[in-house]
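J.: Please go over the structures that come below.
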Structure 1
């Protein structure tokens, strides 16, 4: 039986959701909520045998969570104990809809793959490509011995605005001991100072062996090489010989297996760092796009029942680590750069892009990926993944017991634009006509966003049982977007039962770097019943805001405090049925 005390505990205080662990790391995804957190909600809102629906499935985390309900992991049991709830563990069914074919494939692979079979063929795949291309990542170390590349930092060329000569970004924009990036640089030729961020990057006609023609692209040069010789790790500055050796190697490679596709640029395009990128393969170094093409082709030689898992495995590493979007950062008091992956939710290429040895990286990833699969493979819960729009589903009416969903946050992340890089290899394309988003390139304003969101909630209303419940996790700093989603569920017969806050322990890139952000995502528990009425003790949402500001007066000022106050304001307005008129900026200005 569903326990109301459990629900009071879940929604009564900020609920933690970490962005770590084998299940998250197997295939990280923008805005992803931990499957353990979702599993706890499912196990507290449903009974054994119930059916769960997620209309915005993403990479299938709700489906993974349903699998965990049947076989809860030690981390999940610990979370339940810490929170003081008594979940009903056991078999459930789930139906997961998602527009992106790749995202649907991720969930399907995680929930329906043998970990033993995966490890066998993933290892075989890397071994065979290494054997067929034994020198692809070879390099000479500082002692003249042959070693193996771990990764190479490349550098843009920068044009001095005074003399017009090319400087390497790495020569003028880095300060050492400790390492840091500097804006005011001095030209190595004319000694005039200039701003590195305002200077043009050098470019010109270069050979593109994939297209078999010359293209106008940014000039990039190897700057620093990190490698291994035996068990010894080392690093050294790249030389002109390294650059010439790389060019000679590229001339000998066969690029006929690299898929060719123009990128459909949208809201993420930036004229600076995306200059010259017209085809998706241009997000890679030529060496890495060659290696990835050989890996992808080799997968087709293996048994059909493991091919999808191997493809998803390759893509799980691809966008974060195989492209030029991989980067280094300078951390305080560090003597050298810190290597990190691509920034999630954007298509950013830095002036010091990184080329990783993707064969080494994939070999390490086998363990992480297989651990995620192994957690789920003994579960008997059933999950059906559907690649399609939730505006119209084939789900039977009055058949769903519970909905857990994390809808798109307005214009927050253009998923279809980001997914193009992985879709290049998978050979599919997301149909964006029903993508619920605010996006100028797609011609979708707040009006279209609200209409599409309302259509999805109409479908939820049709499918869900009379006594069913729906948990919505949402995030926006804009009151207009909040009003849009509220109208979407209200016009389809839903009202608010409870509200709370999901506290993502590690925020996404956009949450960290946006000027005005929200700390924690409000949780909304919806039910099909009479519309809520406004309580008499509040005249307006401004009164709620003033009460929240007053209650936090004793706390130290800071960005996190303002973010938390806005989340509290949203949750309280929604619970009391009061119209939201204030943006997050209000709390930053009135703190």
Structure 2
């Protein structure tokens, strides 16, 4: 068969002239809509279908699979993966991230390698939610995460963070951002979502999530709303097990589904599925593999015509429970477009062969419709719409002026918007959000006055937080010294820092025999922990470990001009909590996607 780009591989002088004439005219076009017009949409659909019709079965199989690669630069393993799998996209993790220049070069080299193999331009993605889920640390602003933004109550902050995150990633060659999370964290025992959610209530998540998605879409990279139909009301991490939520369609329609519905109505173009079983809706499969959820609810009920990513298929919810079925093919048949992998080599090859066999055996045909072809078409359409095919490269160029005008107008609009944020100060915005997000546990907190600071002893493990506190000239104390003074002193005033339950357990053990009149905890992890054993506690939350969030914790707690208000969240009921055991249990650190 012909390679997919043979249609666009020949250019004439006439085209180059008309292209530049049109490009110059675009500067004077003030009436162009930034939304995709009906005419442009029809043309993009036609171009995409023509491209897909020229693709081989092997190219189609690869297009619906996104893979990971090793290292900070393209190497023989990455090249082999591109040659063998012919992937539609590549997901990057922390191990792939170097300096801003290194990230840009890696992404450019990946696109060049795809071009060498006559493949479509790649979707290059990353989890960059902010807060505790940050892959890219250079060349971008390290914003706090969703829960921090949710606590501010200001949707303009969410919009701005979405736009700037997307814009900065896109400038580095990352054109897909796996955010925002539209999961409502109404289960305080949720081990994996917690601070990745905008909050525990429907309105906060709906409004903030929708604004982030709109802002991110305008920023140039493709935002992916997740984890459909909702991962907030579970106490199981789908990376490690298979969560089950015993709710009916009617119940989730009144709660979990609403943020997704609002965002889709607002124009969202990409969704990620959840590896969760809803037995009252589909007793056989988790959402990722369920036509009752992806096709009946997402595609038909919500009229969603964008692309659907699976969550990572190596996660135990899928890999340990559905290893004996063609899980990749089932996902496509259920309504997914992209099988997301977080590995390379043997596992991705298994999925590639699985899909290719499905094509050869006509598994994806339903009447006159080929579901795999439609999945590829949807992906190609978005790549065209986002401008991944544009430029003067003869392989990638799309010649339609209406489409080019749409792409140019969007680029022009986002450049102008970024300049406004830049003028106002992006780090200043980050500081504002971080300061305004600080909240307390259940009761308002009156900041420590500067003149009373010497009444407190600080036991701080986080080096960056200690650096910020050192600027306040606080009195630091070691564990060994605490044991000595606790025998002699009464009514100690102590300040600790913490990130996880293990830290709280250690603090509780340290204070078991101490006489403490006040114990302040500067906490930058999940707020849904058991603080019961801490005597006379006052807990402050930043919901985020970023440098600006840690600085904000210090600024608000010491010499702050305003009382810190309680967090608007559903906490665990201390009356129902079990006492903390003093033998410290090491908690596992989970990968997030």
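Computed from the coordinates by the stated procedures, all read-outs in this text should not be read as laboratory data. The structure displayed is predicted, hence computed values, not measured ones. Cβ atoms are built from the backbone, for glycine too; each structure is taken alone.
J.: Comparing structures 1, 2 by FRET efficiency 1/(1 + (r/R0)^6) of positions 78 and 350 (r between Cβ atoms, R0 = 41 Å, to 0.05), which one has the largest value?
T.: Largest one: structure 2.
J.: Upon calculation of mean count of other Cβ atoms within 10 Å over residues 326-333 from the atomic coordinates, which of the structures 1, 2 produces 15.2?
T.: For mean count of other Cβ atoms within 10 Å over residues 326-333, the value 15.2 is produced by structure 1.
J.: Let me ask something else. The value 15.5, 51 for Rg and Dmax of the Cα atoms in Å, for residues 262-357 alone was derived from one model only; which of 1, 2 is it?
T.: This figure was derived from 1.
J.: Given a value of 51, 27, 23 for Cα extents along the principal axes in Å, for residues 126-197 alone, point me to the structure among 1, 2 it was derived from.
T.: 1
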